[in-house]
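Take a look at these structures.
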Structure P
Amino acid sequence: MSSVWVHPAFDPIALSLGPVAIRWYGLMYLVAFVLFLVGARLSLKKDIQGSRLTTTDVDDFLMLGALGVVLGGRLGYVLFYKPGYYLANPSEILAVWQGGMAFHGGLLGVVVAVVFFAWRKAYIGALGSTAQPAPVPLGQRILALGDFVAPLVPLGLAAGRLGNFINGELWGRAADPAVVPWAMIFPQAADGIARHPSQLYQVLGEGLLLFAATAWAASKPRGRGFIAGVFLAGYGLARFVVEYFREPDAFLGLLSLGFSMGQWLSLPLIGVGLGLMALGWRAPQRPA
């Protein structure tokens, strides 16, 4: 057991500026938003998806999307994971500093932001180079904006999962070091058991591989919704697989069919994603 990797147990505070403490997890959120902004600016220059968005649109959407991530992530955790507790303690629902965020809730928050923003911008997704393009149907605007946003998200997800690893939280299930030589003891678990570093699996699957998949989809002249579908199906599949290596939440355990809550919440994403991919595959192709 002495040869097993041990998590370094990093100080959760990355930097202290007088009375202000900057935590690693908060810093990873900042990194995610910066990556989104930089990626969006590069996409605007190439205009790969023909979105017709401006830099002002990107800045406005980032603020709206960030609000969707935080509120959706928190409310998703409340509703999906601990509804009984928060029903009995409603004053703690907005206490985000106590921890508790759910990706699937954050995704729903971003979807709401996409729908609202697309509703406000009639020209999103307009094809051609006319100065005043004709308004685009709302459904097509939503798909166009979803296609623009999808490739910008995975690297931010990777940053967030790296934050989970630095914090030593959301660790994996028990692993045999003889079979999994990178198995790691997390002192935060206080049990001395070697575990899968599932946070790093998620960095790879939900982050780097998903980024590669959405970047590939963005390079293909498919119809609206194809890129967003690749993101949803890809994330759902990656999360479903990694959940087999991630320790289930102690207060929930495994649910029906031996699936975790994360797996049950990911199944609809796979279905919707495949549907959007089929829709985009059959639709008239966008200009390359």
Structure Q
Amino acid sequence: MPIKTLLLDFDGTCTDVPAIHQRFLDASFEYLSQKGWLTNRDTWNNALAAVTERSPEAGWTLGRTPSAPAAADPYILAGEAALYISRLERRPLPADFDAYGFAYAKAVAPFRPELRAVLKKADELGVEIQFISNSSTTKIAGRLMDLLADDPALVARIGKRGGAEKYVIAELPWDDAKISPEVRRVFGALPVATSRPSGLQRPIYLRRGSYMRQLAEAWEGDPSRAATTLVCGDIWELDLALPAALGCAVHLVERGAPYDTYDYEREATKAVGGTISVDLNGLLARLEST
């Protein structure tokens, strides 16, 4: 079936995160130091190493339930390292803790160099393009305006859905009248988690209600559109596991060192007929082959 809709993750998928990863980790420590919460750099480095060593078994716990590898990127890693120190030393994080926001602004990842051409070609092919990201809608829109300053019409055509909270394992809210009965039926039929790929002991959870709401809105309430949708992301369980379970085609863009894609992510992608590439040119090849 031809691809009519392309749904893209943003950070890591369309940006070069390894290029700024050390800057982000340094800025995270700077934030904790300014707060007076952590001033020992060795403690910080040891925590980063401990979380990295235990990942992917150690998961991202921002939404309480492990939802992605704890060392899939510096954004997740820094947060999990701070939580690790908090548990180890038995002292809570600052009430207004926002190391991510502080560090993100100081370490803006450049776009993957091929992104501009890929977006333009996908648009020329008549494919509807939408972003679904944990980042804010405003942030995505602003960066796309920078990337495509000469083509504001294309920026306007591209959908921007931020605040997806893909990391939250939860049911759909029962009192949201905008969620159609068909969307509820499809989501309710999903298993709580997938069977574990080889090499991973913890389950991969599928019931991500906030992410499902964003997908449903992208499809204007018609989940049958999953059959003509291609979803592209860089973290299997965060970006692709739920869409794949709903019947979407999926494409995994591999992460670069030191956040290399895990073997189980490649295995899971191939198991559902998905494709994998080291950059977004592979995504474009996938679109052009349909």
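Annotations
- Structures P, Q were shown, and helix-only ellipticity at 222 nm (-39500 (n - 2.57) for each DSSP H run of 4 or more, over all residues; to 500) at -12000 was computed from Q.
- Of structures P, Q, the largest value of relative contact order in percent (Cα under 8 Å, 6 or more apart) belongs to Q.
- Top of P, Q by Cα Rg over 2.2 N^0.38 Å, largest first: P
- Each of P, Q could give log10 I(q)/I(0) by the Debye sum over Cα atoms at q = 0.09, 0.18, 0.23 Å⁻¹, for residues 6-125 alone, but the derived value -0.35, -1.05, -1.26 comes from P.
Coordinate-derived values only; no laboratory data. Everything numeric in this text was worked out from a predicted model, so none of it was measured.
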